Structure I
Amino acid sequence: MKKELIISGFGGQGGLAIGKNLVEAGMAEGLNVTWAPSYGPEMRGGTANCSVVLSDKPVGSPVFAHPTELIALNGPSLHKFEAGVQSGGMVFVNSDVVTDTVSRGDVAAWYVPCSQIADELGNPKVSNMVMLGAYVAATGILKQETIEEMIRKMFTGDKAKLVPLNIQAFHRGMAIIG
């Protein structure tokens, strides 16, 4: 098993955090992982993406040309990376931000209303956890409990109060997939 994933969006949408959470959970489950972030000079609002590999075999390189999955948190990301997704792969789209649809019929497309769900939960910053939940549910790559533990480790000290909200957002994302 080998997943090669690109997560892309505007800086501040939490795409890099999704990737970091996936690799930390993957390590906890004994997988071989890589996480390679790339972002523009702006901390928020600029383009940000990361490449993630999750594999049960050693990873030869963190670089790949054709991901098995794409998480597109904004329109420019969908336009830039959709064509490179492997045939039979999956594309996850933040449907509250991206108005276009996936143009290819040879990939599975999941439209996740991340912002709407985050707003319903009372905090727009948890939209990335909604997408993380959808990805984990659709791929089955990691255990729900492992992701929840990574969320607990992410938010400590004064931020520990954010754990229940982020876990709730993660569950809502999983529920979108069913």
Structure II
Amino acid sequence: MTAYQITFYGIAALILVTGFLSVTTRKIFRSAIWLLLSLIGVAGLYFWMEVEFIAAVQIAVYVGGIVVLIIFAVFLTQQSGNEMPKAPPARTLFAVLSALFGMAFSIYIICNIKFPVRNEVLDASVSKIGTAMLHTGKDGYALPFEVVSILLLAAMVGCIVIAMKNPGEKIDEKIINHP
């Protein structure tokens, strides 16, 4: 096995392990940190594929934007250090079956679709990507670029909703009387 393959398998293992820990841990702050590490691993995979601009966008949008918003929302909630309740067995079974179905469907798609083989080198320069992002025609990505902005807006609204207090909650007296 070459060093190139070892690097790929190491990054893939980091992504899978931290993603699994993000979903299975019962402390919400730890879950957010595992998600952060998983998304950094995805950025590392982009760097490994030598697509630096996409890796930078991954770090800026997901690591720098969404995960930081999630962590701030976790800190703003009153129960940031508490454990989340254990999931019912039926939900756990459904989650495992859904994951197995997703993996089987992905393997089926990969095995049965003929992907075109191209011998040309991928031009991943920033100017080429910028032109494609602003272009609205056939090879343009203006719509997905706008969808990312809606995703960030939805993350901010979600964080605000998580951080909001219920109207019936009492405010801690220590916070009010603090000098």
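Throughout, read-outs are computed from the coordinates displayed, never taken from laboratory work. It should be emphasised that the depicted structure is a prediction, and the values quoted were computed from it without experimental measurement. Cβ atoms are built from the backbone, for glycine too; each structure is taken alone.
So helix-only ellipticity at 222 nm (-39500 (n - 2.57) for each DSSP H run of 4 or more, over all residues; to 500), computed for just one structure, reads -21500; which one of I, II is that? Label of the source structure: II.
Looking at mean count of other Cβ atoms within 10 Å over residues 59-66 over structures I, II, structure II comes out largest.
When distance in nm of label points 7 Å out along Cα→Cβ at positions 83 and 139 is calculated for each of I, II, the greatest value falls to II. Could you tell me which structure in I, II was used to calculate semi-axes √(5λ) of the Cα gyration tensor in Å as 37, 24, 17? Source structure for this number: II.
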